[in-house]
Structure P
Amino acid sequence: MKTLICTRPGLFDYVEREIPQSGKDSTILRIQRIGICGTDLHAFDGTQPYFQYPRVLGHELAAVIEETGTSDFQKGEPVTFIPYFHCGNCIACRNGKTNCCASLKVCGVHIDGGMTEYFSVPSSTLLHSEGLGLDELALVEPLAIGAHAAKRAAVSANEIVLVMGAGPIGIGTMEFVRIAGGRVIAMDVNNDRLNFCKRNFGMDHIVHAGAADEVERLKEITHGDMPTVVIDATGNLAAINKGFEYMSHGGRYVLVGLQKGNISFSHPEFHKREATLMSSRNATKKDFAYVIDCIKNGLIDPSKYVTHRLAFDQVKECFAELLDPAKKVIKAMVNL
């Protein structure tokens with residue numbers, strides 16, 4: 001089978017590998033769709049902190065079952081899966097927080113992922129399609145990250161939430177904030193992405209990050225209060241540090257984006273606000289089920305996210321272009 005390996009930052013190679021064999025507790029997937037996510041892009045450009053090379057990327061997957069050792073799923077059935085393999089024994093797992101297991105292995109990050117024709121996964125991670133199409137199934141995982149972030153933020157009705165970063169994770173977070181009843185301010189340095197948010201998702205407000213009047217715009221929108229929730233989905237250190245300035249007194253700051261550096265902020269400014277800082281990592285099985293339910297009920301339309309398509313044979317040649325802002329990529333989907 002053909003497999004694509006990121007051998008070092010900036011370089012992919014196709015190799016031939018043996019098709020894996022299924023066992024009692026595993027399932028062999030024949031991959032149909034691979035969503036390209038920020039983690040893949042950061043791994044390619046060398047800025048992913050939990051990463052070693054060489055690595056097979058890819059964890060936003062839709063597939064059909066080739067072989068399985070479980071009676072809960074059938075050969076030929078379309079599925080997706082939860083790509084966070086947890087131990088089940090650590091304190092996080094015992095408390096139901098399998099998304100931040102102390103020994104977590106994320107496909108395409110800590111272990112090889114699904115940029116390959118056939119892929120073996122634990123059968124316990126499989127999710128039924130519930131009638132969703134292949135593109136929709138491949139987008140369940142990134143949408144679950146947004147759903148988890150909105151849940152971590154504990155958004156209440158009519159609360160004004162600033163989401164920094166208008167990529168797919170940020171937009172997904174915005175959508176789940178709105179489903180929870182919040183009002184969204186979308187912020188990004190890229191006007192094309194802000195306009196995409198406004199045009200395709202009708203976000204309440206857009207603010208250009210770095211504009212001379214960005215703080216005044218936030219004050220205007222919030223009637224002087226500033227947002228009670230700030231969510232970072234940029235993974236950019238400068239943006240994350242700046243986000244502390246955008247919180248209202250009594251506000252919450254949720255970090256979804258990830259980068260290698262140290263966060264720096266004014267303790268007095270943070271303290272006087274009695275602010276709350278938290279991270280949001282991955283998603284739980286409940287988040288995945290919630291996303292699937294939202295798609296089925298028409299609350300989320302994954303088709304709005306896909307802006308670019310690649311054949312599997314094109315990924316090595318074209319991947320670097322996905323990092324180019326001029327290409328206006330929101331979500332690239334690989335077809336097999």
Structure Q
Amino acid sequence: MARLEIVPFADEHLDAAAELLAERHRRHRLAEPVLPARFEDPAAAREEVEAAWRADGASGAVAVRDGRVTGYLVGAPRSPSWGQNVWVELAGHAVEEPEVARDVYGAVAGGWVDAGNHRHYVLIPASDPALLDAWFNVGFGLQHVHAVIDIPDDPVPDSPDLQVGEAEDRDVDDLIEIAPVIGDHQALSPVFGFMPADDPDELRAEILDDIATPETGCLVAEIGDRVVGNFVVVPVERSSAHTGLGRPDGAAHLGFAATRPEVRGAGAGLALTAASFAWARKRGYEVMVTDWRATNLLSSRFWPQRGFRPSFYRLYRSIP
């Protein structure tokens with residue numbers, strides 16, 4: 001077999017990279033057909049690759065064997081709120097053989113670290129265990145899960161102690177109290193995450209806007225006269241995480257889901273999940289997406305048990 005050559009990514013590689021990405025997406029859709037079909041077309045895939053390549057600070061590498069591109073990787077920094085970072089986004093890499101992912105990463109990672117960018121993120125299809133192993137073998141671990149579900153026809157549980165419905169203006173103070181629950185939980189072991197605190201005035205305005213917007217499902221669970229849980233469902237187009245190859249056409253996005261810690265196990269989460277499905281189905285949605293931290297023990301068990309299927313994994317490596 002001819003020797004693998006690694007060269008810097010350049011404009012001349014865009015077409016070959018698009019072919020690789022379109023083929024990767026075709027294989028991915030065999031496992032997860034709700035993903036958008038248009039990116040099986042190299043022309044559509046090229047737009048995604050080029051967007052990744054034109055991002056500020058982007059750099060990359062290409063693997064060539066016998067004069068033919070067999071893999072590529074492109075990464076770029078995001079906001080400094082992620083630390084000194086580089087992200088390989090959904091369209092940021094594709095390879096014919098999983099092992100080649102290690103070669104192209106090895107070719108660029110040194111430059112990223114030399115530039116002070118020690119935190120590396122990569123998004124990969126969840127349907128390719130061999131590719132996952134390749135990334136694990138260069139020091140990455142699983143951090144975050146993107147997932148999809150064909151919305152089931154689950155009835156909302158009928159409970160005399162629990163009422164579920166759409167939020168009203170009178171619920172705003174309760175919803176402001178619930179809003180930090182996710183961040184507080186994510187800060188604990190074994191997540192050790194950080195979510196900046198919301199500005200109270202901005203948070204109040206955002207909640208009131210959600211309640212008033214027909215395209216947003218702001219759902220609450222109440223025990224007695226107290227709101228104990230809040231789920232928010234929006235069109236997937238409002239999601240900044242589920243984009244491009246990872247955005248099913250016409251999907252709903254479960255963008256926020258929290259229950260008060262003291263009522264967990266009482267059925268509020270189950271009831272709100274069923275109510276979210278019902279709200280979305282009533283408006284013509286057939287698919288829903290959501291995402292969670294893999295290290296969050298509650299969410300990483302709850303959502304798969306509800307039927308959500310991983311579609312993409314976000315991997316992370318921090319270099320001392």
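Taking FRET efficiency 1/(1 + (r/R0)^6) of positions 10 and 122 (r between Cβ atoms, R0 = 35 Å, to 0.05) as the quantity of interest, name the structure among P, Q where it is greatest.
Q
Which of P, Q yields 3.4 for distance in nm of label points 7 Å out along Cα→Cβ at positions 50 and 186, as computed? Intermediate values should be presented prior to the final figure.
Numbers: P: 2.8; Q: 3.4.
Working through the options, I get structure Q.
Among P, Q, considering only relative contact order in percent (Cα under 8 Å, 6 or more apart), which has the greatest calculated value?
Q
Tell me which of P, Q gives 4.0 when you compute distance in nm of label points 7 Å out along Cα→Cβ at positions 130 and 298.
Values: P: 1.7; Q: 4.0.
Answer by label: Q.
Consider the structures P, Q: one of them gives -7500 for helix-only ellipticity at 222 nm (-39500 (n - 2.57) for each DSSP H run of 4 or more, over all residues; to 500) as calculated from the coordinates. Say which.
P
Rule-based calculations on the coordinates, nothing more; no lab input. Everything numeric here is computed off the predicted structure, so don't read it as measured data. Cβ atoms are built from the backbone, for glycine too; each structure is taken alone.
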